[in-house]
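Okay, got some structures for you below.
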Structure P
């Protein structure tokens, strides 16, 4: 029953928040299904991994029909990671395109040469997503020196309400503080699990970002909107935020 209620809520959100159909302006990107991939590099191998993406992998992805969205390094890279976002025409094409990639002769040769002195990647984390209904109407923003990836774990049954708060209040209040609203997604979770809201928020640099976010939290308009939206319980259980800097070859900047 819980899953049925969540599915009905998601459908209603699409109808309410995207009155002109389901098409959204995704800031020039054409994909309908997305994946965040976080690579944990072996010690001393991160630079080689970045070079392999820039010089080879990026182009092979593009040739095979995957869409390069963004490539990031965390500002505080204690875990020695690289995170990137890929787009696909639809969910069904994701596994098919990866199978083509793994079996591609050019990639196989690149992989062989790049790992002659040891593997570059220790482990990979994957997150699958679709565009959040009604939240991708902002035009492509100016480049940002600091981009934060924000992941919201919602209270049970509150995803619809959270997205509505972003649509009606939060995005405009971010804009008021000169934040750059990038793409917004909801995660594609296994059956029965509530989706998370994920988005990218940018500013001129990290110091300005932090100052502006504190101003946002203290804004009377935000406080009023938050209180009104939580009259029947809080909407968010947890927020995970990671500050990134884009790599030079990242399409999203």
Structure Q
């Protein structure tokens, strides 16, 4: 019987090597899920690190080895901006990946941000997700990043989204960013089979060190735990690997 909820931390030379490693895992897991239940569900994250991954997935060999027609693509969080905005996670994923692969438009679950309030947007998004995922068939994979203060998705330290067991999706006003966001809640994220953190850059080294220490236990990112595997993909800079340089 498989162990439940294990954490796997790997360190890669740089963001490109990290992205190749994640891309390979997505190929494996997507094909495995399709073989088992005829579809694969994944929630994408925003930010600069996943962009490199998306660009790799849009090209051979990865593009040719993923069962795109049987994939459900969602977003773990979204900024409450138009889908054409440079701040939109959907726009970044669309421009770097979705427009280049044969994924069905009806299987791309984008957060509705036009002609609705943030509250309505969150409710509509949860309803859209429930057509494809459930407690019996949770997300196969959720991609996440972290902020320098330890937030993940749009779950910031001390956020009500940490303890919200009622909602899968919630709208939140992020004071630090002066922006409305729509985000998965932490209990919903933790229902996923596999969660993959993609972390690159030395500006993340301090928060990574804290997350993997007892002092960081209350940070949102430290509370993330998939039901099967929680993968931490770090590049050497984020992992604080110094190659023996001192100074």
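What follows draws every value from the coordinates through simple rules; no lab data is involved. Just so we're clear, the structure is a prediction, and the values are computed from it rather than from any experiment. Cβ atoms are built from the backbone, for glycine too; each structure is taken alone.
Before moving on, here are some points about what is shown:
- Value 24.4, calculated as mean count of other Cβ atoms within 10 Å over residues 73-80, assigned to which of P, Q: Q
- Computed -10000 for helix-only ellipticity at 222 nm (-39500 (n - 2.57) for each DSSP H run of 4 or more, over all residues; to 500) - originating structure among P, Q: P
- With P(r) over Cα pairs in 5 Å bins from 0, in percent derived as 1, 6, 12, 16, 18, 16, 13, 9, 5, 3, 1, 0, matching label from P, Q: P
- Which of P, Q leads on distance in nm of label points 7 Å out along Cα→Cβ at positions 41 and 105, largest value: P
- Looking at mean count of other Cβ atoms within 10 Å over residues 121-128 for structures P, Q, the greatest value goes to Q.
- Source structure (of P, Q) for distance in nm of label points 7 Å out along Cα→Cβ at positions 177 and 201, computed value 0.5: P
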